[in-house]
Structure P
Amino acid sequence: MQTSVVNGVLVVHLEGELDHHAVETIRNDIEDQLAKNHCRGLVLSFRGIDFMDSSGLGLILGRYRSVTGRNGKMALCAVSPPLRRIFELSGILKVVSMHETEESAVRAVKEA
């Protein structure tokens with residue numbers, strides 16, 4: 001996982017597998033970065049994700065609750081077609097917006 005702050009929005013580049021082994025560490029790292037950088041907005045980039053199980057859905061929903069609890073906004077980007085299908089079936093896209101590019105996701109979160 002790599003992170004950067006773009007226009008006050010924390011951008012997280014997820015990599016590898018999002019399974020129950022990885023999610024706890026990633027969750028803690030994201031929360032630490034949000035607090036350390038005083039970010040209210042969060043963008044999760046899925047470009048580097050090879051596999052995701054239900055733990056990944058929990059990670060997304062948990063960060064959504066965390067960010068909205070800070071009066072912030074969250075978006076997803078660079079989602080592959082198989083992951084898009086999982087997000088559609090799970091209902092996540094009803095609460096979190098999805099964008100093709102990191103730039104459009106950051107813009108959407110920043111403008112909110």
Structure Q
Amino acid sequence: MTEARYFHCNDTRRAPWAEAADRHLPADVPRSVTCELARNHDGDHADHLDYLGLEDGDVWAYWNEADHVTYAVMPPCQVADRTLPGIRQDPCHLYAGHPPGHSWDFVDMLHD
């Protein structure tokens with residue numbers, strides 16, 4: 001069996017809250033969003049923003065090439081392959097229904 005291997009998209013945009021963050025928030029508050037999906041994916045870019053600790057999911061930012069940013073609470077993917085060794089046994093941390101490439105399929109570090 002050939003293993004699927006993916007590289008992150010890493011499309012980065014200045015976040016809509018960046019200007020306010022520059023004026024009012026500490027330096028450790030992110031001023032950009034970076035796509036966590038696979039390179040050359042179809043559809044909007046997506047970045048995980050916050051864990052809510054709810055079954056309903058976590059907060060994700062989505063944006064398109066026109067820089068229109070939206071936010072959604074999406075349930076986690078949770079796909080795992082218990083038959084394979086190591087990290088592939090951990091559930092995918094992306095959102096349910098994401099384009100191909102589970103979090104454990106990536107060969108590069110996030111946001112390289």
Structure R
Amino acid sequence: MSTVIFYNPKCSKCRTTLSILEEKGVDFEVIKYLENTPSVDELKDLLNQLNMDARSLMRTFEAPYKENNLDDESLSEDDLIQAMIDNPILIERPIVKTDKGIVIARPPENVLGII
């Protein structure tokens with residue numbers, strides 16, 4: 001597997017992480033997840049690899065989180081995953097996946113442990 005970064009060009013952490021990958025000479029694929037949203041199965045796979053539940057991967061301060069009452073504790077894991085599919089801005093970023101592991105690069109230096 002090659003290195004993959006789930007990337008939002010407007011995000012400074014994403015841009016910094018991308019720069020680290022470039023500086024280290026890593027060959028990587030950029031997935032602009034706002035344009036190319038992961039499928040339900042792909043998102044479930046990422047959550048499994050990250051060993052996280054859906055709520056832990058959500059950007060809870062984004063408008064769609066509040067507008068859709070996603071803080072409702074009765075919502076299921078599938079409900080939250082679907083909300084991230086419908087509103088990909090809710091997905092925490094950047095996510096970087098390599099042969100050595102997967103991390104949320106917040107801070108961007110987190111990526112150093114898997115390259």
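What follows is calculated from the coordinates using simple rules that are stated; it is not laboratory data. This structure is a prediction, so every number in the text was calculated from the model and none was measured. Cβ atoms are built from the backbone, for glycine too; each structure is taken alone.
State the single structure among P, Q, R that was used to calculate helix-only ellipticity at 222 nm (-39500 (n - 2.57) for each DSSP H run of 4 or more, over all residues; to 500), giving -9500. Working through the options, I get structure R. In this comparison of P, Q, R, the computed figure 0.4 for distance in nm of label points 7 Å out along Cα→Cβ at positions 52 and 76 is attributed to P.
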